[in-house]
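For reference, the structures are reproduced in the following blocks.
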Structure P
Amino acid sequence: MGGDAAADAVLAPLYRAGVDLDDVRRVVGGVTRRALVCVDETSGERWVHPERDPQVRLDAAGLARGRIAGARALLVDTEDPEAALAAVTYARSVGVATVLDADSRVPELEALLEQVDFPIVSRSLAEALGGGSAWQGVRVLAEGGPRLAIVTLGDEGCIAVTRGADSVLVSSAFDVAVCDTTGAGDAFHAGFIWALLAGRGMKEMLRVANAVAGLNCKALGAQAGLPTSDRVVEFLAKCARSPEENE
């Protein structure tokens with residue numbers, strides 16, 4: 001984070017939620033990352049115009065390896081790919097489950113895909129990997145040997161392939177009143193990791209992830225709709241499973 005007031009605003013809801021922020025780095029003189037988000041009032045779709053200070057970045061040398069070793073799961077993205085690769089490589093060496101959030105190609109992507117247990121990528125990246133087909137892209141992801149490779153498809157839910165499997169798992173999105181899709185991908189990752197740590201099966205992990213993403217779309221902003229675990233369990237109990245989820 002930067003050393004500015006914007007960082008305080010970003011960290012405040014995490015602090016209120018009881019998240020341990022001891023290892024959050026504040027860069028003196030740096031500007032906290034921000035973005036202008038434009039939301040279509042009719043569909044809830046959004047366009048993000050980011051602004052990032054090059055001073056505010058993670059480097060491999062600054063990783064808190066003790067924190068990683070003591071974790072049950074590690075989530076990385078591709079914003080600081082060298083640090084992400086160092087982190088997942090170390091996590092694998094100490095037996096920590098790893099999850100990747102990726103929506104664009106970076107030079108380190110192939111190496112990351114070889115290390116992570118659960119790559120979760122956007123439709124656009126999957127299509128780039130699969131020659132225009134997200135369904136082929138998820139198979140390409142699975143070739144790296146992950147435990148489960150996943151492609152998010154927005155209002156179509158997600159598809160996934162387990163290591164060594166021939167068939168593609170399909171998990172449908174939930175029908176919700178969409179206000180704003182900002183943060184839906186991040187919410188999907190959060191739901192997936194929560195279900196992973198709760199010991200849910202693969203199909204249920206995808207279903208939970210879709211539920212958390214859908215519920216988050218019901219409110220304006222990236223965090224206002226984030227549900228509690230109790231809300232997720234209640235929501236899923238009321239929703240019928242799709243035919244493909246019952247297979």
Structure Q
Amino acid sequence: MVLAHVIFFCLGLAPTPDTVVYSNDFNGKLGSTYPEWASSKIAFEGRFLMPGKGTLPPEKVTNVESPKGNVRFLGEFGGPRIDPTARTRVRQSVTLQLKDLTPHKGVKVEFDLLILKSWDGSSPMYGPDRWKLAVEGGPTLVETTFSNNPKLDADRSFQDYPKPGSKQMEGSAVSRTLGYQFFGDSIYKLSATFPHQGETLTLVFSSDLFEGKGIGDESWGLDNVVVRTTTDEPLQNDGSPRD
């Protein structure tokens with residue numbers, strides 16, 4: 001074992017350590033704000049004539065606490081209540097901007113994604129409820145649907161994560177642990193790697209949800225966000241579960 005290690009090192013093949021450039025578990029005082037995080041304007045579009053189409057001002061980005069009080073996280077996102085008739089699509093993006101990065105060739109991002117309440121996956125009746133992670137000016141890392149809706153036969157509320165046709169909450173690390181009563185909650189531990197060389201990195205986390213009834217109906221959050229840079233150039237790796 002020692003000999004193998006010496007040969008590995010002498011050949012110049014020793015792995016380059018990653019550098020953590022950002023880490024946050026959002027466990028600060030309740031209601032804390034984070035200047036590196038910002039919300040987009042909230043866009044909405046009714047399926048029928050009302051309430052029509054438009055935008056609302058960005059929301060304040062803070063940490064919140066789960067009903068059981070066991071987890072603090074960044075959220076809740078998904079947009080305010082717009083349409084009591086539940087026929088409106090609502091889109092919101094939340095960005096993490098990191099500046100003054102030292103020279104590097106790749107980035108790895110890890111995070112917990114909290115899917116809260118009545119997400120309906122790819123349901124043609126109550127969805128689709130989509131979620132996406134992209135690099136501003138760069139690749140899309142995750143783009144999928146999630147479901148907490150158990151009515152698979154009646155509503156066809158399957159999700160596209162981890163593969164199309166998956167049942168609700170499939171691939172989650174834990175489920176129904178946070179205390180949300182309306183269809184529960186699920187937490188996904190995701191990671192993605194991608195080539196990147198700039199001094200500034202902006203990650204865009206976004207949702208595209210139907211029905212417009214606000215975060216009391218469907219919402220999401222982020223926790224345990226870690227961003228690392230590496231001087232090795234990685235191949236792009238789409239968002240995937242992690243331990």
Exercise. If helix-only ellipticity at 222 nm (-39500 (n - 2.57) for each DSSP H run of 4 or more, over all residues; to 500) comes out at -11000 when worked out from the coordinates, which of P, Q was used?
Worked result: P
Problem set entry | Top of P, Q by distance in nm of label points 7 Å out along Cα→Cβ at positions 83 and 219, largest first | P
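As an exercise: relative contact order in percent (Cα under 8 Å, 6 or more apart), calculated from one structure in P, Q, equals 11. Which structure is it?
P
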Problem set entry | Of the structures P, Q, the one that 27, 23, 18 was derived from, the read-out being semi-axes √(5λ) of the Cα gyration tensor in Å | P
Exercise. One of P, Q was used to compute mean count of other Cβ atoms within 10 Å over residues 99-106, and the answer was 13.8. Which one was it?
Worked result: Q
Problem set entry | mean projected area of the Cα convex hull in nm², for residues 35-90 alone - highest-scoring structure of P, Q | P
For this session: Using FRET efficiency 1/(1 + (r/R0)^6) of positions 123 and 227 (r between Cβ atoms, R0 = 25 Å, to 0.05), single out the structure from P, Q with the greatest value.
Result: P
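Each value in this text was obtained by applying a stated rule to the coordinates, not by laboratory testing. Model, not experiment: these values are computed from the prediction. Cβ atoms are built from the backbone, for glycine too; each structure is taken alone.
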